[in-house]
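Engineer: I've put the structures underneath this note.
Just so it is clear, none of the values below were taken in a lab; they were calculated from the coordinates. All values reported here derive from a predicted model rather than from experimental measurement. Cβ atoms are built from the backbone, for glycine too; each structure is taken alone.
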Structure 1
Amino acid sequence: MFQENLAGLCFILSGVLFTIGAVGAILRRNVIVVFMCIELMLNAVNLVFIAAANTLSSMDGSIFVFFIMTVAAVEAAVGLAIFVMVFRLQNTVHADEMNLLKG
């Protein structure tokens, strides 16, 4: 009984975290904050996978979480490298002021 309630609470917490991340990614203009909001959304999805795998007594969710965490780590490394290069060129990390791709 407690296990089912825990899974439901994990789903609710995951929904709240995903919503906070989505709203932050849409409303913020600092690309580093947007990047952190995307990471928050990925972690919310990881929480859903773990809760569902625990409820279903399956290892599939843990395998998905492993791959998502690998992708998030690569995303963090590449994204931060891009942010450093953009900051060196333009001295800003605000999305409204970046125009490197304009012709």
Structure 2
Amino acid sequence: MRCANRMVELGDPMYKVKQLCGAPDQEDVTVEYRIGSQVLRGCSKDQSGRILCGGSEVRGVVEVPIHRLIYDFGRNRFVYHLLFESSRLVALDTGDYGVK
């Protein structure tokens, strides 16, 4: 997708896309809960009070914000559907021609 003579690419942060393309015509926000893990750096306590130190892997439910943006650039261009997870562009699809 091209905005302001610059390409929008997978992995771009949402703030950059909005800066280049302006406000979307529609924005939907949801949250997904996923099982995730992370490797700790340093030490911290888990929910049961155990102390875990660097290199320990902690698994749990992770909250992932999902943003769906739609851009309609007019009758001569396609409508773009953008999907962001944790504010990073992960999917970009085109729809029919716009209606503006």
Structure 3
Amino acid sequence: MLTFENVLDAFADYLKEDQDLEVVLTRHGYTLLIWDNEQKNWETSESCATPEILLEHLENAYKIFSFVELTKGRRELLPADREKIQAECAALRERCFAPAE
């Protein structure tokens, strides 16, 4: 069963690494925030009413983060890069749905 805790546990290492993304628990539920370093303000905020929505947003953010990390913004993604990112996302998704130990 997918839970907020499973999603946050699966993406914990990524959330530590990406200094521009925060997931916070508000009185209205979990919210994903993306920081804009140039503007010194929050660029995006997304309310995540369900674990599925949180998973979708974190997976998309992870793909973008990985793209920048692999290419340093200086080249297009190579097919091998795409495969690597897809495999990593599949592993993260699998961890989200894994039964608790």
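Engineer: Quick one: distance in nm of label points 7 Å out along Cα→Cβ at positions 11 and 75 came out at 2.3 when computed from one of 1, 2, 3, so which one is it?
Structural biologist: 1
Engineer: Can you tell which of 1, 2, 3 yields 3.2 when distance in nm of label points 7 Å out along Cα→Cβ at positions 19 and 51 is derived from it?
Structural biologist: Details: 1: 1.3; 2: 4.3; 3: 3.2.
Matching structure: 3.
Engineer: The value -2000 for helix-only ellipticity at 222 nm (-39500 (n - 2.57) for each DSSP H run of 4 or more, over all residues; to 500) was derived from one model only; which of 1, 2, 3 is it?
Structural biologist: Computing helix-only ellipticity at 222 nm (-39500 (n - 2.57) for each DSSP H run of 4 or more, over all residues; to 500) on every structure in 1, 2, 3 gives -2000 only for 2.
Engineer: State the single structure among 1, 2, 3 that was used to calculate Kirkwood radius over Cα pairs in Å, giving 15.4. Provide the component values of the computation, followed by the final result.
Structural biologist: Details: 1: 15.4; 2: 15.9; 3: 14.4.
Computed on structure 1.
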